[in-house]
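For reference, the structures are reproduced in the following blocks.
Coordinate-derived values only; no laboratory data. These numbers were taken from a predicted model, which means no experiment stands behind them. Cβ atoms are built from the backbone, for glycine too; each structure is taken alone.
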Structure I
């Protein structure tokens, strides 16, 4: 069995109160989740460690995740959050980078009204600080934001950017032409990698290997298998499927399209890209 590093997992405790997007209408995931809730299943699938990704736009949640990473060896590290427009954003990043468990940051750009927010001059000090501190920028982007990520990658060529969930392609409607073009443009920037994650929740009823495989094949053709990283997006995944089935489907598709790169896609690439800081 291939050893896996799940590079995209969330956990949360509702009583913390800062998950603005997580509302009662999302019934199946509107409860507490911890690594322990999926660990037996994940371990049976070959997962050795996970990277926790922020789910709230707050420094307090990042502290919460870092505390768990400090005490739980199943957690390889954290992609947290900072206020990019804070006057001391660059200093905050430098200070937090001293914590070896912090691997990157993820502003929730897909939830913002201004699609070009990350390109504002006010965000530049934070982005430059990410570059200099060897931290990853996790791109929480829907299809309309993929061209913005292309501009970001060109502006900061030394910034490691990881596109979450392949840019959330509209698999359910098969409306992929613009997404295909924009992904191809983005992938020309070698500082950008792409997560093979979060696809089932964009697929509606089209969760078969043919539909998901169309996306997997395209991102691999554009980025190359050396810039693909596998993740689960658990527990959001549970809104469309289960952990074991997603692992099995991912294994089938990786074996179909990139049989010589399974180790890299399921763990090696994530280790190379996220563990860039000295001491990690």
Structure II
């Protein structure tokens, strides 16, 4: 990673990697996204106040997204920022419809892990987990977007209103194929705008292999952490969360149809968390 890119992240808590996907790669992942959203509704749910729907078990429904998660133009800068070996934590593919209501920032927040931990203060960039956001549609002034309040590692961590006053608001735009990385504990939000445009994103979290799992939203299939022929891939996916362990307890590690897997996940996730599946018969 270029020194100026590292320093920019150090001073702001985020970095644009630019357009990392070729036109062919963009078309490939956009096709996968559209096919998943249209044909695998049993995995999608209403994301509520963010004016979004999402699928957080896309490694089950469309495992080809592994190629984006471990894209070489992603893994190298993430490893440089995180330091040491990184691991998979979570993936969500999200959709925001065209919108006729009032434009607004949804919910300013700092992400944390399942134990409530946020910044890893002993890390030189205060990085416990890092998020990658890949735009599969153009994002600009007339579309929904992602917004962040920049925060330097040299600054004290402030409450929401104080941070917004100090850091201001940056709306992060880019052409389809653009990737943004940011410290998941830096203050951020989805921004909804009055627009005729959809927003399509892939959002992936990564962590340190020597830290506990981050969240329980994404099942990690056995084909990645147990049965994959590449040891490095097994290690990358090997920090298992409680959801994955519960799935194994409930259904075992044998291969299942998509409908069978979706039903087990519905019982574990949607019912327990009162998430509303978008499948008509769920």
Checklist entry - For which of I, II does FRET efficiency 1/(1 + (r/R0)^6) of positions 90 and 178 (r between Cβ atoms, R0 = 41 Å, to 0.05), calculated from the coordinates, equal 0.75? => result I
Item to check | Structure from which -8000 was derived, helix-only ellipticity at 222 nm (-39500 (n - 2.57) for each DSSP H run of 4 or more, over all residues; to 500), options I, II | outcome: II
Checklist entry - 20 is what came out when relative contact order in percent (Cα under 8 Å, 6 or more apart) was calculated for one structure; which of I, II is it? => result I
Checklist entry - One of I, II was used to compute distance in nm of label points 7 Å out along Cα→Cβ at positions 114 and 154, and the answer was 2.1. Which one was it? => result I
Item to check | Structure from which 15.5, 44 was derived, Rg and Dmax of the Cα atoms in Å, for residues 98-257 alone, options I, II | outcome: I
Item to check | Structure (I, II) behind the derived value 1.0 of distance in nm of label points 7 Å out along Cα→Cβ at positions 82 and 218 | outcome: II
